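Please go over the structures that come below.
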Structure I
């Protein structure tokens with residue numbers, strides 16, 4: 001352990017024991033970060049070999065059983081693959097065994113509705129439940145630069161901050177129970193949609209004859225940073241209700257239509273381009289082709305009955 005980590009660990013020694021449940025691809029490096037920061041960590045996983053290896057290499061304590069370990073923990077952290085596993089752990093053993101002053105924290109990606117239901121059960125027992133999923137993947141779990149999205153009681157989140165600081169670069173306080181998992185879900189959706197849209201765009205371009213590395217350089221310059229739609233259009237134009245980007249809805253619909261046509265012409269898959277063109281065309285027809293492109297937001301706002309102000 002480095003001198004810096006040792007100093008951090010000394011500062012954290014009064015936090016109490018942490019039971020970390022789930023030593024998969026994300027859980028193992030996250031639990032290792034807590035150990036390296038000097039927290040007293042117990043680990044549990046249905047795969048006994050993962051527990052044995054972690055204890056041998058990291059020096060943590062193996063939990064004899066989930067219930068017994070939860071009874072001795074100030075914090076119970078789960079990093080599990082799905083709602084069913086979280087529900088089984090939290091409602092099957094943790095909620096009854098955990099001391100009244102303890103806090104249960106689900107740091108995996110779960111359904112907000114499941115989280116709200118589990119939190120209600122904990123509240124009935126007078127115990128705290130926090131949803132705090134993380135963003136960044138394995139590399140950021142290893143170096144402690146995850147983004148933590150926390151939902152639940154503000155005082156309970158305050159007590160979790162030393163743990164979150166050891167794991168991430170920032171804790172986003174989202175609001176009531178389930179709000180952390182809601183933010184994680186929409187962030188993953190936005191990333192996934194951007195990923196496949198870029199793959200489709202680059203495949204169309206490659207089939208036409210553009211070089212992949214050239215497209216990557218060009219698209220990074222043209223679609224990220226100051227050119228990213230969030231920074232360039234949503235924040236300054238949609239959220240302020242200015243709707244003044246200077247580009248008309250009808251023109252964007254035309255441009256996206258060209259991309260969809262190009263995909264079909266070269267024989268590349270262009271389903272995202274075609275659906276995107278249909279959405280922009282719908283907006284142009286509904287709100288007016290000469291209206292500003294930022295007003296495409298109204299398609300989603302009107303359907304949901306909200307404004308992104």
Structure II
């Protein structure tokens with residue numbers, strides 16, 4: 001059952017890049033993010049009410065939620081949505097898989113207790129070789145929109161990595177669903193004014209497919225995915241739940257190719273293999289295979 005939940009979660013998060021690609025063709029990036037966060041916050045609020053959970057009122061926690069809203073929602077969601085105007089959804093999902101690699105790099109800079117191992121160093125190098133393989137053709141032709149789109153996705157990965165380290169140091173012992181709700185709430189507070197001021201969303205008239213993709217992104221890719229993710233952590237461990245990292249880019253590439261007819265060539269497959277090997281090494285996930293007794297160890 002846990003493996004099935006992990007596969008469903010990987011499919012939902014992998015499909016999110018497809019939903020973004022369809023929506024951003026008709027909806028500006030800031031408005032897409034504002035709408036995604038608003039609908040997700042409303043539904044998540046109802047879920048918490050049904051569970052009898054109430055949000056904390058301490059200023060310290062809400063300051064933390066605001067930082068998380070920036071690093072884990074407003075900025076990366078906007079970068080991904082903007083970037084996908086210029087690159088395929090599958091490529092975006094693939095580049096997003098670099099998040100664990102950036103997490104390890106940032107951890108070495110800010111956390112003295114994070115040990116450097118040969119496996120982690122090799123993982124970082126191999127992962128960035130995979131990214132470089134994707135970017136070299138555009139780099140040879142100078143700065144183009146597609147290159148900027150790829151850099152935007154990489155930038156979002158860096159934001160996610162920073163958010164993970166920040167949450168680890170500031171939110172120990174806090175109920176994860178309340179953290180998710182706090183992040184969504186402050187994300188709405190940040191993105192809704194930006195959308196209203198810069199995009200003039202009331203003049204938009206997206207098609208039914210775009211509206212459907214937008215709603216699916218909010219409900220499936222955000223609310224349901226959050227609930228599944230935290231359910232997996234409760235039922236298994238944080239280590240097991242993070243294995244979704246290996247599923248997301250594969251599903252993202254396949255869905256982009258099957259639904260949107262995006263190109264799937266040897267370069268993409270090779271880069272996928274290199275990035276996933278890099279993630280495997282930096283997370284030292286090989287221990288799950290060679291040392292079964294460590295499977296329950298939380299990160």
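We did not get these values from a lab; they are worked out from the coordinates using the rules stated. Predicted model, so just to flag it, every value in this text is computed and none were measured. Cβ atoms are built from the backbone, for glycine too; each structure is taken alone.
Once relative contact order in percent (Cα under 8 Å, 6 or more apart) is evaluated on every structure in I, II, the highest one turns out to be II. Could you figure out which one of I, II the value 1.1 for distance in nm of label points 7 Å out along Cα→Cβ at positions 149 and 213 was computed from? Considering all the candidates, the number was obtained from II. Computing helix-only ellipticity at 222 nm (-39500 (n - 2.57) for each DSSP H run of 4 or more, over all residues; to 500) gives -23500 for which of I, II? Answer by label: II.
Comparing Rg/Rh (Cα atoms, Kirkwood Rh), for residues 45-196 alone across structures I, II, which is largest?
Details: I: 0.96; II: 1.03.
Across I, II, Rg/Rh (Cα atoms, Kirkwood Rh), for residues 45-196 alone peaks for II.
Between structures I, II, the calculation of mean count of other Cβ atoms within 10 Å over residues 85-92 yields its largest number for II. Quick one: P(r) over Cα pairs in 5 Å bins from 0, in percent, for residues 109-268 alone came out at 1, 6, 8, 16, 18, 17, 17, 11, 5, 1, 0 when computed from one of I, II, so which one is it? Source structure for this number: II.
Of the structures labelled I, II, which one yields 145 when volume of the Cα convex hull per residue in Å³ is computed from its coordinates? It would help to have the intermediate numbers written out before the result.
Details: I: 168; II: 145.
Attributed to the structure labelled II.
With Cα extents along the principal axes in Å, for residues 77-124 alone coming out at 39, 20, 9, pick the structure among I, II it was computed from.
On the way: I: 25, 17, 16; II: 39, 20, 9.
Of the options listed, only II reproduces it.
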